[in-house]
Structure 1
Amino acid sequence: MTLSSAELNLTDLFDVIVDAVIAFDEQQRILFFNKGAEAIFGYAAREVLGQPLDILLPERFVAIHRRHFDEFAASAVASRAMGERKPIYARHKEGREFPAEAAIAKLNRGDERLFVVIMRDITQRQQMESELRTRAQQIAVAAERSRLARDLHDAVTQTLFSVSVIADVLPRIWERNPEEGRRRLNELRQLSRGALAEMRTLLLELRPSALMEANLSDLLRQLAASINSRSGVEVDVQIEGEVELSPDVKISLYRIAQEALNNVAKHSNAAQAQITLSMRPSDGTSREQVRLVITDNGCGFDTTVSKPTHIGLDIMQERAAAIGARLTIRSAVGAGTTVQVETGG
């Protein structure tokens, strides 16, 4: 069974479509205005038929729309989505503007050309997307606060408890065995320095602006001291050269180092780790070159079978990709792990 265009009443079809369907001629005079358009724009069809399309547009977009329409009318393209360059906005009868998505098509009818726009009001969708973004940000903030609270409890609180215990018994130990007293005093000093380093790191997390103000060398040294306090892993820091890095590059490199060292502390059973930061300024033909390498002497892992999420590889990859850097991870069972990030070059 087939239907002719006369048997298939397109007017009736367009009137059950909830989107706005608007047809107009080359002079942009409105020729057709379906019920969906009436609902979206607030006009009855009789109010707009024969009127210029401009009445449906915010005044500040009229000139831009006419230019884009002339380009489309003169092109060989039969149809295209509108709003590819900038968001589309339309104007309700009451004067309020609303965001929309739309597509336009050319139709030949004898010697004249018609243009049809199908438009949808996306106000509600944008509001929902905004609410979802806000909710996602709130969840991320809550998760970060939970992590900071956990780190504060697991690292700083436990370290300070150890400091308190040693300080309480130190006088008695010193009286019985001065040599053991000196050893405990040195332990007390190391624990206190570690707690201070951990607190500084946590305060940086609470004040993101402080991360952008500090230089990367200082951030890495403080991170190394914090990891040492938390896990007992000795972390050596080597810095070569000095370059003023953009905030995005600096924060991404810091976060990659943080993720790598957290893996060392949690999974590697390493006794030692090393951070090497090499920086070379731009030579005029290319941007500055930065190489960050984190190595450890831990148990390592088989890179062919370990899932990326187990070692935070996906997070580090995203950080590196965001600044156009190359991330390489080398490891083998019993041979430690090397994480290398390179920018520039």
Structure 2
Amino acid sequence: MSNQNQRKEVENKLSQKHSGEIGNGKNKMVGKQSIEFGTPVRIRCSASVVGKKEGQGPLGHLFDKICTDDTFGTKSWEAAESALQKATVELCLEKSNTNIEEIRYLFAGDLLGQCIASSFGLAEFNRPLFGLYGACSTSALSITLGSIAIAAGVADKVMCVTSSHFASAEKEFRFPLEYGNQRPLSASWTVIGSGAFLLADTPNEKDRAIITAVTPGRIVDYGLKDSMNMGMCMAPAAADVIYHHLQDFQRQPDYYDRIITGDLGHVGKQGVIDLLKQKGIDITAQHMDCGIEIFDQVTQDTHAGGSGCGCAASVLSAYILKQLEDKTWKRVLFVPTGALLSKVSFNEGNSVPGIAHAVVVEGI
């Protein structure tokens, strides 16, 4: 038996073994990589803070706060992103009338080396912190882990927050803005934005939506090396997690009003659709991408669209949850995507692997 066949046999056995109840007898491991929560996790409140360019986009009127000063009153781009993340958490706490001491854990991440936007931005809150890195998929990663902690009964309230900043990301992954490098049409524009989500274990009249299941994603690498075309680098990971989510739960795409990727943009959008069609799954009617929605491609000159940890997070808070609250949509599959590269890996000639995580968000 080949190694590939052996692996498939083991996966099938584990899938059958893990289909039963676990933990408190309510949550379930489903299929090969999904988790279903017996008691839904509540999104008690959320907040979104974005920069000037994002505020001028199609969703500008929906964000909680738009800052016209992209430095946020600081002396560096990195400090600006920390200030952005801190402001978003404070706004979420204020909107939910919650004291920071009530938050059991913080789940936070960003795009900068060693997650410095989160560590410096959240330090004064003095709460236990899980620092996370999933590139642009970090909003789903934080919500996934926060939901698991609540569903397991080890936390009652957690805060999940992510952020990104165009200037700090360019400095981290490509060139500082002062270099003035040319951007190809396949390049995305890192969103200046942050989204914070207060998750809770019990119902409340303030609740915006519920989380009923998650499908953590796998690293998928098709060998692409173009760091300025991250949409296509991430599309295979998005297709992989969407496929396995649908297989695990035996669902069709139309089970969801929208299947929402985070950062594929106009280039990667077609990639994920084509890859899933090869597996006999057509998500064309349901698919939406946060990176496409947040900017106007024609008037804002953002090329392929938006990306960054703050892209999917801010769109989820400002737009997606509102559609669920208004009962325009009943249920969505939220799938932010991340490109797992660094300047070091790129300069050493490595490919750009991708990862994506899927979260089922439903209206109340």
Next item on the list: Supply the structure label, taken from 1, 2, corresponding to semi-axes √(5λ) of the Cα gyration tensor in Å with the calculated value 66, 23, 19.
Entry: 1
Notebook entry, point to check: Among the shown structures 1, 2, from which was the value 0.05 of FRET efficiency 1/(1 + (r/R0)^6) of positions 105 and 289 (r between Cβ atoms, R0 = 30 Å, to 0.05) calculated?
Noted result: 1
Margin query: When relative contact order in percent (Cα under 8 Å, 6 or more apart) is compared over structures 1, 2, which one is greatest?
Written below: 2
Note to self: Of the structures labelled 1, 2, one was used to calculate distance in nm of label points 7 Å out along Cα→Cβ at positions 41 and 241, giving 1.3. Name it.
What the structure shows: 2
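Figure out for me which of the structures 1, 2 the number -15000 belongs to, where helix-only ellipticity at 222 nm (-39500 (n - 2.57) for each DSSP H run of 4 or more, over all residues; to 500) was derived from the coordinates.
Computed on structure 1.
We did not get these values from a lab; they are worked out from the coordinates using the rules stated. Here the structure is a predicted model, which means the values were calculated and not measured. Cβ atoms are built from the backbone, for glycine too; each structure is taken alone.
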